[in-house]
Structure formats: C-alpha cells, structure tokens
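There are structures below to look over.
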Structure 1
Amino acid sequence: MTKKVLVTGAAGFIGSQLLEHLRLLGHQVAGCDVLSLEGTGPSPADPLLTRLRKARLAEFSTRSGIPYFQIDIGAEDAFSQVLSQWQPDTVVHLAAQAGVRHSMQAPLDFVTPNLVGFARVLDACHRHQTPRLLYASSSSVYGLRSQVPFMEADRTDQPQSFYAATKQANEAMAYAYHAQYGMGSIGMRFFTVYGPWGRTDMAPFMFAQSMRRHQPIKLFGEGKLLRDFTYVADIVEAIGKLVSPVDKLTAPDIVNMGHQRPVEVNSFVQLLAKHLKVEPIIEYAPMQAADVALTCASEERLLRMIGDWRETTLDQGLGHFVQWLESWDPLDS
C-alpha cells in the first residue's frame, strides 16, 4: 500500500538515503531540514559537513523531484505548518544534533534540536492525529554496561553523555504523550551506523581521511572498545519495513536497530586500512569520559516487528564506504 511519508533530517546521513528508498518502494515522500536546496543555511564549524549535506540533498532529493521543506523544527509552528500542508500518514523524525564527543564540548548545542525540536514534532503529530510516528533514538541511552546483548527493557537512567540524555528524554516524552493522549510511536535506537554519505564526525569518515593523508589516528581505550557497527542500507531497509504497516500506532514502543555483532575498534581499523590499501599510523589513548566500552543490540524485537532484515558484513560495508569516499572526495593528487 502506498503511504504518504514525511522525513525530517532530509539532508542527514540516514534521512537522505531513506527518502530515496521510500520513493523507490512506491511511497509518496517529502523531506524537511534546516538547509536550503541551494545549500545555504546554518554554517557548522565543519565546511566539509556543509558540502556533504548539500551533496546529499542533490543526490537523494533534488534529482528525484522529492518535495522539500526548509524549516527549523525548533521554531514555533514550523513543523506543524508542514504537516498541515503535506498531511502525511507517517512521520519519520531523524533531525537532531548528533555526537557524543560534540556534546562533551558544547552540550547546549543539543537543547533546541533534540529537546525543543522533538517536542514540537511530537506535539504537532498529536494535534494533527498523524497515525504513525517513528523517531531516532540511540544506543548511547544504554550507558555503561557489560551484560549483552542490550535489551530494550534494560534500564537507561544513567546516560554517560548529554547527547544520550537528550535521546533518553525523547523516549520519556513519547511515553508521556501516550499516557496523556494515547499517542503511539516507535523510537529507533540506532547502533553505530556507517556507510556511504556518512557523518564527518564519526570514526569511519575521520579515520579514513586521516589514513588517506598518512596522518596518525587516535584510538581511545587502546582500541579495545567494542561497537555494533550497522551498515546504513540495512538501517534504511529496516525503517522502510517499519513504515509499511497501515495500522495506527497505539503504544509507545522502542526497538534496537543493530545486528548483535560487536567488533573491536582495532579490528575495524585494520579492515578499513585494507580497503584503503594503507598502513595505519595508530596512537593509543585512554578511554574518554562519556564514552562506553561496548554496544551490542538484541535483534529479537526488531525481527518480531519486520521479519528478516539484510545484514551487510563490516568487510563489505567498509568496501562500499571506501569506494564512495574515494569518488566523492578524491583529495589532491
């Protein structure tokens, strides 16, 4: 059945690729973000990120003719006006300020997009009676723990970063809207998503760029931290399956989005170096404050919701990522 879907964070890593995936599935889709289609908007400190966000829009939105709304979700009534105009039956809310380490340096950068913005989206979906709301949460809500795999019913009341605290708050806000108004939703806890068009502040992108320039990379926790790396196309496919049901959501649900395959960062670096055909220069450092030693998703609930989902191996995924990066940013010859 064709659905009408609105995706926030359309210039983002996951959102841009989700728009195209949903379009190819036959859904009517529209996107919104703070960036204009011409690439102008708030200027982050990272000019490469601005270039990347503009390129994502061009690749996944402009060329496909997908309707696009330039808005700041933190602004009063901005998102509500888009809902009135587009009238979707499903909202996939991915717009947010991301990054554990960024939140250590500038926690207030997260207040408007992650707290105020989420509240605006949540309330607008309630007032417009949007049947299905899916929103991005994060594996970071689990904090420090050694028992694996991480289960959705585990306690999440000890966040190790302000970013994690905002995502924990989003889940609590969604539960409150159900308690008050009977509104349903699905919070998607993403586990270390990587791949083509990936974020410039995450390890795959940063490490690859440094290695390509024969610069050292710093591995915290002696490189022994374990991460449940999840390829972006796997995530996009899973979200597409969560979008597809026609029934209205009536409960506040949470689901892990990871493959229960944690890999040591040292091993990840060696695989990345293999695809780059370079020898990495590694500097080891102690574990940082706000970081966690391990992430590992239980897939059980997701599998009950959507059945089987694709699993791209880390070796395959890093190969696709390197191929994209070398084409998109060939560096100076």
Structure 2
Amino acid sequence: MKVTYQMIDKQIRIRGYIIDFFVRQKSEQKFHTFLYRVQKLASLVKGINVSGLDCSEEWLTRKDGSQLRILIYRSKKKGAASKNLPGVLWLHGGGYALSIPEMYVARYRRLIKTRNCVVVAPDYRLSTEAPYPAALEDAYLTLVWMKEHAKALGIRSDQLMVGGESAGGGLTTALTLYARDQGTVKIAFQMPVYPMIDDRMITESARDNNVPIWNSNTNRWAWDLYLRDMDKDNLPPYAAAARAKNYQGLPPAVTFVGNLDVFRDETIGWVERMREAGVPVDFLLVDGCYHGFDITSPRAEVSKKALEFLSESFAKAVDQYVVAQETK
C-alpha cells in the first residue's frame, strides 16, 4: 500500500515525516543498531516518578531465577479510592524490540483519570534480549501475580484488564488467548490498540507500505527479530494472534487503528473474527493516520477523537464487565 503525503491528516503530516527522518533505517543491520541505541537512551528515564501519580517498583522472580521489574501506578489525588479498583495490566509498544514502561505514562494517566484504577506495567524482555516466548511469559507472570496479590494491590480480582499499543497490543491478544487456554486467570476486558499480530504480512496494508514511522520493512525486521528461527509454517497463535482459529470465550475488547497503518487490515480482521465469535468489540478506524499517531501527535483532532473513544470504552467496561476468578 503506497501512502502519499496528501493522504495523511494535515495535523499529523509534518510531525510524522520529521520523526520518520530520524527513525527510518535503510537495512536490517542498521535497524538492529538503531534499536540498541534507542534502548540505551530509554534507560535514562528508568525509575523516574510521574507528576500526579504514585509510582512504585516490584520485582517478580521468573522460573529461571532472573528478575522481572514491574511498575505500579496509582492516583495521588486526595480522596481517591485505594481499594477495590480495576487492575489494568498495560504492555508497552515498541515492535517487541524496544522501549520501557516509563515511556507510556501519558496512557496510564489517562486511564487512571477516566476511571480510578491501578496500572501495572512490566518491563518485559525485548526481542533484542530474548525472542518469543520471553515477552509473553513475562506478561503472564505479571497477570498471575496481579490475581494472587489483588487484595494487597487494592484491585478487584474479578476486574483484571489487559491493554497495550502496537507490540503491546499484540501481547495483549496473545495473553488473552493464553490465559483462556490455561484456565488460570479470567480477564474482564482487553484493549489492544493498533496491535501487531500478523507476522505473515499478507494483507494489503502490510505489503509495501511506505508510511512514516513504522513501514513494511521495519515491521518485517521486527518480526524476524521476535520470532528468530521458529518454524513460520507452524507458529502458535500466542506468537502471532492473527493465526488463532478459536476466538470463543475471549474477553470483550476495544481497539482503534489508522487507515494508513501497516496493521490496519490485520486489526480489522481480528475485530471481525472476534465479533463472529460473539465477543463484543468497540472499534474505530481513523482516517489519515499512520502508526502511533495518538502518541506522536496527541493534540491533533484525530488523536483526540481516538483517545476519547478509548477512554469512553474503558469507562463503559469498568462499569459493565466483571468476571469472577475460579476457585480451586
């Protein structure tokens, strides 16, 4: 899908191409070098507190004995409830290959402002460090920990929600599939924003897409790094959720995606299959928008529209969806 300058919304057009000038790479090798450089810069903001939010760290022990850092965000507002709140597991974006939870605090702040909740954001292993299933294992470890420590966290065990953008959206869809199949944790709602879920790149929007910030080449290189030497003909749906065949019993969802995004068609396909399975999904297709537009240009009218849509759906979900955990 070829994208022209005129196809992009006027309010996000210039910023998109400016950012693209700094992030677009000409080869896979240069892409890998870029990832390491960005991750080094990202480490400089680790542990920084956020104005208006109470921020704390916890460390979870993986099966191999290594430690997973998770961040917990709460409201600092006087009089805000501190118990029986929705628990939101948020999985950050970055193509499975870069970023840290601290870089998405605007998202946490908006969620907490919309409906007072506790946001738990794991610093999951990136594909530059460990390929699939490392990130999913970290997400699942965090989810189980939230269920088992719900009372201490001040969250409702019957209102555990999961969300994320881009690769974090992909992990969200994978985690809901995995949790359903494991039968250990019931998820009340999911928010996979423009999710990265199809490694095959066979849709129109995924092929030869030259859009700013995240194009077809970048997407292919990121998938190759995440999946490494796996047999692409026999991938489990937990690696790329668009490959899932069974959508029954998954939690209700909300998502949005730009109509110029590489992930447009795979997102639409996921929404359609969810609805065919009888799962409620709120969906918004935003005209003139590339990948991550709401993050790069949050004040643009298209971004405000998308963010308000997400907030309204989240608020509705908090008011409507609960699912009790099974007791053994």
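I have 25.8 for mean count of other Cβ atoms within 10 Å over residues 135-142, calculated from one of the structures 1, 2. Which structure is it?
Values: 1: 25.8; 2: 22.2.
Attributed to the structure labelled 1.
If mean count of other Cβ atoms within 10 Å over residues 167-174 is calculated from each of 1, 2, which structure is the one that comes out at 29.5?
This figure was derived from 2.
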If we compute distance in nm of label points 7 Å out along Cα→Cβ at positions 143 and 287 for structures 1, 2, which one ends up with the highest value?
2
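If Cα Rg over 2.2 N^0.38 Å, for residues 71-118 alone computes to 1.25, which of 1, 2 did it come from? Please list the in-between numbers first.
Details: 1: 1.33; 2: 1.25.
The correct label is 2.
Since every read-out is calculated from the coordinates, none of them should be taken as a lab result. Since the structure is predicted, the reported quantities are computational estimates derived from the model, not experimental observations. Cβ atoms are built from the backbone, for glycine too; each structure is taken alone.
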